[in-house]
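Okay, got some structures for you below.
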Structure P
Amino acid sequence: MIKFLMGVIVGILIFFFFLYFGGGKTMKKVGEGLTDTGKRMEVIEEIIKKETGEVEKDVKKKFFKEERDPTKKIQ
């Protein structure tokens, strides 16, 4: 019961601090910052995917130079 009451009190305090420090204006600023961060992360993800594909091709070329047809017999 004590933990529940402490949770309610902490929740109320967080709510009042939220309103005191700007409320909606603060949330809007944080949201814009997160949107910008998300856009940058998408660009970084695309670069990583591109680089990973190039590395994969290079590794395949280096280690698997030529795939041989197993049906051909060496004479």
Structure Q
Amino acid sequence: MSVEAKKVFYNRVRRTCLKHGIEIVYYGMPKAVMAIELIKNGDVVCSDRTETNRPLDIPWKAFHQELSELGYTGGVK
């Protein structure tokens, strides 16, 4: 996936999370994220983590699709 496409889906996920009160939690260093969770009311809505020592390539498009399937759509623009 291109950098531009990743940015588009990151912004969609971020805006949806802001609208619905979902918290994005990163685990690891800023340039070496090893896991990410989207949490609403203490429950994990979506998550992904790496099994290797390499930084996680965050699947923003998959998170966007999963949030849409769960009914979390739209967002602040």
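Since every read-out is calculated from the coordinates, none of them should be taken as a lab result. Just so we're clear, the structure is a prediction, and the values are computed from it rather than from any experiment. Cβ atoms are built from the backbone, for glycine too; each structure is taken alone.
Observations on the model:
- Distance in nm of label points 7 Å out along Cα→Cβ at positions 2 and 58 derived as 2.1 - corresponding label from P, Q: Q
- Label whose coordinates, when helix-only ellipticity at 222 nm (-39500 (n - 2.57) for each DSSP H run of 4 or more, over all residues; to 500) is calculated, return -11500 (choices P, Q): Q
- Which entry (P, Q) yields the derived value 202 for volume of the Cα convex hull per residue in Å³: P
- Computed 13.9 for mean count of other Cβ atoms within 10 Å over residues 18-25 - originating structure among P, Q: Q
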